[in-house]
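**Student:** Each structure below appears as structure tokens.
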Structure I
């Protein structure tokens, strides 16, 4: 073969070799270009250990059964922070509340790349986005709610509540703020109702101790679950209220030291679910709490619950290692089990 032709042959071979190598599929966990657009699945919030700054977010693809771990770090090459508390998707953005880091991370929903970091909070807990273009943020150590402009990320005011707030839920132009904590000697047995038009607290309704979670049914009524107190001071109860804050129904729990948490509702908003060691479900028209579990814990320490198109459960095991996630059908059949990060606590559907 002529020298020049041999040289061209070597160049051609080299180019083809490089092209072939570049066609190798990347491991999604090691790629900084994860794309979640159009993928059917859900995000998992892993709290991480307190003061260890090892909180993380995972993603589970329902079609491929693929688990992508620590996707915030993958996208941004830095840790998420200390204790991931909650997560909301609004438009093409996801807001992640990082409790002990006192911040909110705002990322692109398609690839989790950082847009903005909001700081200056003490112990942020839950966000609620209202149609008025504002977000409301609860803080464990504040006797008020932050009001945040969702376009700029700036805190524009604070709404005095007189006590610390936790979970937030809206009904029309009213925001229901659950007063779960007894910090500063406050009575942790109320829900504060806020007018979102005037951004002011207008009413406080006394419930049972430690209201911890809430849901709105198809009739527009608000259901609030109260654990009764960390030391079982009161009998736990499930309340149903109308948007004006009037109590329509109170159902009290029974048995040996019940401690119900994680109230949620199905997509058609006619069936409630909650944790009380096991998983329970009940119709919104029922006048009695269910006596038999829907899904049994079976020696698992169930911690997180979501009742979307699938029933999602988390088990943090001993709170010192990566936890497990269980995916059930709506009928209660176990479909898959996989490992998540440290202390998986809640979920966000990729919709």
Structure II
């Protein structure tokens, strides 16, 4: 098992540790609900150093990303970031990711931890233009500082005016005396905040400075369990649950990052265009429990007569709503918002409804 630069800190803080994507990662420290609410109301810090980072450089960098990702890379410019996905040749998704345009011919791409090796192999197999590629995953660490007090916390540590960095934009500057920190106004919680990228050797210094700066806001360390409940309240997809090698980005509600613009000839574009033209037969939608229960991954979704109409891909008890919420694929016409559906739990049908996301 690999360890992030913060492993000893997690242990000292009493974190419940577990294997995740080849790393020993903190699942929670003081409890999921407390950590979740800390991010929604104040500020929390996630160790996400297990994520993968690839560089794409040189005169063919843009052409490579235009081929391998579904969004329109030409919409980027230095200092901007873009959410996208990598379609495979079978109609599914290799991974979802964030692309940072660092310079005109230099990009950093952040991929999911569990997919680093798979993604890297996909890149090597789909680089006919011979763009310069580098897997820097082991040379970059990452912290996500999320919540309404994240800006005030981090502003104490940098001369960069963080309020001038719009959503999905970034800059590079000094943070807590550390040079060349990538400061990105991104995150996967819906609570606002920043993601910081830096060399692993600087991790402890940065962690200590952030927690000292955030002490007045009751800053909390946050584990992967609350990261999951936070993203679910926003209706954000999790690779391996809601999207995978067999789910279409269109079915997953990711049509907004699947751009069929002129010249955007990404992998499997023609088949995805044909799927869009023919009409979808299932869609990923939000689920809210109307009766007591939690929609868990893999649970069957039924109509009132018990006929199968889909399956749950993610589910949890929402700390803010105090009711079960989830995501799941539903067949037409049951995916309409407000539709009455039932989650099959141990052969019992529990009433739920289709809901628009975000849930909060």
Structure III
């Protein structure tokens, strides 16, 4: 017997988020204010229009505008803290959040400024709010392997209580993912966790490169995984998680027309540890609660499946085993309290 998943219930469900970019989580009103302060020209001063885009390239051009508006440690502190505030409002209890210093380094902002602000914002949020957030340093793939090595060197010197690992983002077409093998090997040597955006607007072979040549422990997006049945079986057998962002794949990558057409449901049916994430909630104006509602509606998932997706986020996280066990116990208790509040039967 299954239990219907109502929107109000899903919004309050405790959640884990493993694929969220701090820059893409920025509020439009905040970017308007910071851009005005720093004299940055914007495509629109209407917060409802500032983040309008129709494809990945246009999305990235707006992402550049956001980064151009971030100049000081206080700026980075603000967007990191606000991203956590907005995450809490969506039910996020634990988040591993990307930050991408490469986008602002090339604009003359020192990496130390980025880290000072983002790390302080996250520390303050962890203290003030009902969230535990950690960070992943993301490098821009089109900038090349040398930049990736530089970012790994930076990451190796940062606070390991807050920084968990490295990632790599941006476009895939025309990018040789295997060229980043040295950077990912260096990250592994430094004890950093590793993930990469792969198989979003590129082929399943990029996912294969991620797990075989780069030693990635997770794959971000992984949209094309099912194109390779042998690789899919390996991913299932090794429990390598995907951090899937269905709405993002609809509105940014344009690889499917709607969430119902996304392969997430089939990935999970085949046993893939596919988690649900928001990617860039500020820019898309869709947070993780919106994502849960969209996924449940698209696939007709009952509450039991949505609770399992939440728990799968814990398994896919880079928390130590005792941290996972503690968070799982908390989530199960919250599931029970929510069910009782809604007059629903206990979870089996």
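Taken together, the values in this text are just the output of simple stated rules run on the coordinates, not laboratory data. It should be emphasised that the depicted structure is a prediction, and the values quoted were computed from it without experimental measurement. Cβ atoms are built from the backbone, for glycine too; each structure is taken alone.
**Student:** Between I, II, III, which one scores greatest on FRET efficiency 1/(1 + (r/R0)^6) of positions 164 and 268 (r between Cβ atoms, R0 = 35 Å, to 0.05)? Mind dumping the intermediate values first?
**Tutor:** On the way: I: 0.55; II: 0.35; III: 0.90.
Across I, II, III, FRET efficiency 1/(1 + (r/R0)^6) of positions 164 and 268 (r between Cβ atoms, R0 = 35 Å, to 0.05) peaks for III.
**Student:** Taking distance in nm of label points 7 Å out along Cα→Cβ at positions 204 and 308 as the quantity of interest, name the structure among I, II, III where it is greatest.
**Tutor:** Greatest value across I, II, III: structure II.
**Student:** So helix-only ellipticity at 222 nm (-39500 (n - 2.57) for each DSSP H run of 4 or more, over all residues; to 500), computed for just one structure, reads -15000; which one of I, II, III is that?
**Tutor:** III
**Student:** Compute relative contact order in percent (Cα under 8 Å, 6 or more apart) for each of I, II, III and report the one that scores greatest.
**Tutor:** Looking at the calculated values, the largest one is III.
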